[in-house]
Structure 1
Amino acid sequence: MMVMVARDDGTWGAAEAKAKFSEVMEKAQTEGPQHVTKNGKDAVVIVSANDWATKQKPAKSFVDVLLAAPRILSDEEAETLFKRHKDFGRPPIEF
């Protein structure tokens, strides 16, 4: 019979996490995410509701990104900024 015990790094075996679910929840709220393994491999992570809500919020909405983008130049501003000289280069070579 194999007994799984929670390690100090917040990793629990599935059976141990099930048996001590209240403790796992408490540690998730006070110490951070708790990893639960199944057959020795990571299966799930239990996080506090506060941590979950924080991670779910997008950094900026699409509208905020568009509003923060540089403004578009007016035709007059673009013409002044990107004014081209009427230099046609060298005259053609005559033979």
Structure 2
Amino acid sequence: MKKVPFHKAALWIVGLVLALLVVWERVYTGEIAWRVEMLRKKEELMGNELEYLKLRTEELSDMERIEALALDELSMKYPDAGQVFWVERALEEGD
């Protein structure tokens, strides 16, 4: 069996380590790119949900809708003039 000089063996080992580092870097970069893409998709979905919730909040807060629900479904009615009392709040220092 032929003896390989130390410097050639060291070169092979360094080359192998560098090749493994390059492969690892590529795999890691691919994984990071995949994570970024997943986060972008999640951000888009959450943005869509936020817009939907804003519209839904606006729809549910509509005073005409609330008045119709109160009158029709809850059988509420407007108070008579004698049933309304105005209460004034005394202003405190700092208000």
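Please treat every number below as a calculation from the coordinates, not as lab data. The structure displayed is predicted, hence computed values, not measured ones. Cβ atoms are built from the backbone, for glycine too; each structure is taken alone.
Given 19.2 as the derived value for Kirkwood radius over Cα pairs in Å, which of the supplied structures 1, 2 does it correspond to? Please list the in-between numbers first.
Working: 1: 19.2; 2: 22.1.
For Kirkwood radius over Cα pairs in Å, the value 19.2 is produced by structure 1.
Quick check: 10.0 is what I get for mean count of other Cβ atoms within 10 Å over residues 26-33, calculated from one of 1, 2. Which structure matches? Show your work: numbers first, answer last.
Numbers: 1: 13.8; 2: 10.0.
Source structure: 2.
Ranked by distance in nm of label points 7 Å out along Cα→Cβ at positions 10 and 66, which of 1, 2 sits at the highest value?
Numbers: 1: 3.8; 2: 8.1.
Going through 1, 2 one by one, distance in nm of label points 7 Å out along Cα→Cβ at positions 10 and 66 is largest in 2.
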Working back from -10500 (helix-only ellipticity at 222 nm (-39500 (n - 2.57) for each DSSP H run of 4 or more, over all residues; to 500), computed), options 1, 2, answer is structure 1
